[in-house]
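Throughout, read-outs are computed from the coordinates displayed, never taken from laboratory work. Source: prediction; values computed, not measured. Cβ atoms are built from the backbone, for glycine too; each structure is taken alone.
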Structure P
Amino acid sequence: MYTGLQHAHSYLAYLVLLGVAISLITALAGLFGGGTFTDKNRKLGLLGLIPTHLQWVIGLILYFVSPLGLSNASGAAMKDATSRLYFLEHPLMMVLAVILITIGYSKAKRQVGTNRGFKTIAIFYGLGLILILSRIPWNAWPGN
């Protein structure tokens, strides 16, 4: 079960990055194009939100069953960069990214009919994407 969850978490990351990037690019295009934030644009925001939440749930389960997660909670984990990444940095940044993306979508869905929805998605999804990219364990990325 652990190996299956680990693979799902690793490969779902591609879908998360793609969904957040598509949502961000369409929001930036709408923002700079001067369009109106429509229900279709709101639904495009779901491309970033849904896989991010699914990834978070799988990651949360992994945090409790992985030997690199909560079971690695010791003072020694904070001294080793790799252990610290898996125990603290990666989970913390990903939770913050999920929170930002969720807030962005929640605020934007109330702004249908205005231009502000694009700006909201662009800011919150952009910040979330930066946090995600900053703490992906690139050395363990599938294909490396």
Structure Q
Amino acid sequence: MDIAEVAKASGLPASTLRFYEEKGLIQSNGRFGLRRLFSANVIERLALISLGRSAGFSLDEIGEMFTPEGPDINRTLLLAKADELDSKIKALTSMRDGLRHSAACNAPNHFECPKFLRLLRVAGKNRFRQANIKLKRKVRTYLP
């Protein structure tokens, strides 16, 4: 399959396919003129990459799953990612419920609604926690 056929079959732009090839996630088998050629199993690899990205895996984590013998998926990493998704689902469900309540709340002003104020506090704590984690990561990269 040439790169245009892979792009059409996968729904990914050719630039993404070239980027994935540069990262070592997929490999072309050669060229036909200026066009890269891929084996048919590249579609399966792209599907696995897409699934991994949807689940929140980084491209580096996904790249580690590919071996010359085929995919070797770390089950411990899968469980950790599933736990992470459970946590996100819980937080998003709570946020959704708070927003639904706020939309239907009879308080004259949202800032008079205890449930809305609780939602604001949780959102603020999460935002500050995320900013603090990012800051700590940056500091670690600069420390000897």
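Source structure of the calculated read-out (helix-only ellipticity at 222 nm (-39500 (n - 2.57) for each DSSP H run of 4 or more, over all residues; to 500), -22500) within P, Q: Q. Largest in FRET efficiency 1/(1 + (r/R0)^6) of positions 58 and 106 (r between Cβ atoms, R0 = 25 Å, to 0.05) among the labelled structures P, Q is structure P. Here mean count of other Cβ atoms within 10 Å over residues 2-9 is compared for structures P, Q. The highest value is that of Q. As an exercise: distance in nm of label points 7 Å out along Cα→Cβ at positions 66 and 90, calculated from one structure in P, Q, equals 3.5. Which structure is it? Corresponding structure: Q. Assign the value 52, 27, 25, calculated as Cα extents along the principal axes in Å, to the correct structure from P, Q. So the calculation was done on P.
When mean count of other Cβ atoms within 10 Å over residues 50-57 is calculated for each of P, Q, the greatest value falls to P. When relative contact order in percent (Cα under 8 Å, 6 or more apart) is calculated for each of structures P, Q, structure P gives the greatest result.
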